[in-house]
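Enquirer: Dropping the structures in below, format is C-alpha cells.
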Structure I
C-alpha cells in the first residue's frame, strides 16, 4: 500500500473584491492554496457567486407515506433555454443572518406549502456548486399532515407563485428516476429521505 499524500490545509488570500452586487453578489478572489504534493500552488483568480445559505425541506406524511411537493417558475432554467422552466421541488428558502436553519425550515414550509410541521429531522449539509458558489443547503425531512396540502401559495411581494400537490412516496421516487424531477436539491432531499423512510415511519407513527 503506497503512502497517501498529506492533506492540504493552507489557503493564502492575496486579494478579494466585490465586482457585482445585486439581488445576489459576486466576489472575486486571488489566492494560492497548499498542494497535495507539498508547497504552495500558483496564484489563481476565481469569481464566486454569493447567494447565501439555504434549507431544503421534505414535508413527509408518515401515516399516508406521502410527500408534499411544490412547483414554481425558475429564472435560471428559463435562461438556459429550457422550454419548461417550471420545476417540481421540495420546500426551500434562504437562511437570513441570525436565523436558525430549523426555524427557516418551518417558516418556509408554512409560506410555500401552507403547512405546519411537526417533528423535524436533519438529513445532511451539502455544497451545491462548490467550484463557483459558497452556497450550502441543510436538508430536513419534516412531519406533516398531507390531507391539508394543496392550492396556491407563496409571498406575492417576492413574486412567488407556487402550486402545492401531494404524491405517494413511491410515485415521488419514480419522478426522481424518470426525470420528471429535474432539480438537484430536490433529488438529493428525496433520495436521502428514502434512505431513512422506514425508520421515520416507525418512529413517527409510534408517537
Structure II
C-alpha cells in the first residue's frame, strides 16, 4: 500500500493498493495553494482510506514536469512522509500518471498529455498504449512548447489541470511488481531553469 502525492499542476493525494486499487483520493485544482492544501489532503485521504501511516510500504510522488514552486511542495512533502515512516520514496513522471488513467478509463491508441507550464508555455508528452506490465509507453517528452504552438496530437489529447495521485501510486505499484523500479530519477522535471540563480559573490579586496 502506498501514499501518493502530486503537485505538478493542482494538488492530489491518494492511497492505493496493488490488489485493491485506489482506496482514496483527494484533490484540489488550485494551481497556487499547494503548500496550504497538501497537508489537509493527506489527512483527508488517510481518513477516507481508514489506514494508519505505518501500514504504507512506500511513498510515491510526481516529479513533474511542473513549475518550480508548486512541484517542490509535493516532492518535499512526500520525502518528509517517507522519512517519517522509514519507507522508500518512489519518483514517478507526472505525465505518465495522466496517460495511465486515460488508458485505464478505456482510452485506446496514441494520446498526448498537456499540462500548463505557465508563461504561455505548455508541457507536452506523447504516448502509445500500455506495455505488457501495464505501464504507459512514452514515445516523446516531456518537453516545453509555446502554448499556442502545441503540436497536433496523432490521436487523442488530454489537458490535465490536476495530475491524479492515484495514477502516480498505481504506476509505482505496477513497476514494483514488474521489478522495474525506479521509473525515473529522484530529480524534479522543471524543464526550465529557475528564475533565481546563485550570486557569484563579491570580490574581496585585501
Structure III
C-alpha cells in the first residue's frame, strides 16, 4: 500500500516533560485512522507535527515518500494536507461563510468566479448552502464546524487531519459529520475521545502513550 504519510521514531516534549517517544506510523493511501489516548499525552501535538504546524524533538516525517526536514520543505505539500482545528474560530480568516470557504482557492490562484463556484458547490455538498452570506462568528457551534470542514475540503487535500471534530456538537451535527467523513475518499487521521464516532469512520484505532503508538 502506497503511504501518504510516514512517521519514524518521532518524539516530542513540552518543556522538560516527554509527551511521547518512538512514534512510528505509516498512513496508507486513502486509509482512515484515529488516535486516542489520555489527556495531556500530546495527541494534538502529534497531529500538529503531521500538519507542519509544530516540530518534533527527534525523528523523521515523510510526506508522499519525501523526507521533510524543515517548514520550507513542507510548504510545497501544504495544499495537499488539510487541518481541521478543534476550535473552529481558529480556522476562520474572512468574515462571511462564502468568503472564508473561497479564501484558500483565491490564495492558490483561482479566479474570483471559479473560487466562488467551487465554494458554493462544497457548501451544497455539505448541506449548508443556506449559510453562504452569514457572518462566520455568528454561527452555532455545529454550523461553524461544518463551514470549517467545507473550507478544508474545497481545496481537495489528499490528507485530512482532524482534531476532536465532534467535541461540543449536538447529536444531529455529529451524525451529519459522520456521514460526510464516511464518504470522504482521502487519507484521514482523527484525534478524538469519541469512540462511538471514530468506530463508524476509521479503519484502525491507535493508542498514544509515552512510549509510542500501538493498535488499540
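Enquirer: Looking at structures I, II, III, which one was relative contact order in percent (Cα under 8 Å, 6 or more apart) calculated from, given that it came out as 30?
Expert: That value comes from structure III.
Enquirer: Have a look at I, II, III and say which one yields 20.0, 60 for Rg and Dmax of the Cα atoms in Å, as calculated.
Expert: The read-out was computed on structure I.
Enquirer: Given a value of 3.3 for distance in nm of label points 7 Å out along Cα→Cβ at positions 140 and 156, calculated from one of I, II, III, which structure does it belong to?
Expert: Working: I: 2.7; II: 2.0; III: 3.3.
It must be structure III, since only it matches.
No value in this document is a laboratory result; all are computed from the given coordinates. Source: prediction; values computed, not measured. Cβ atoms are built from the backbone, for glycine too; each structure is taken alone.
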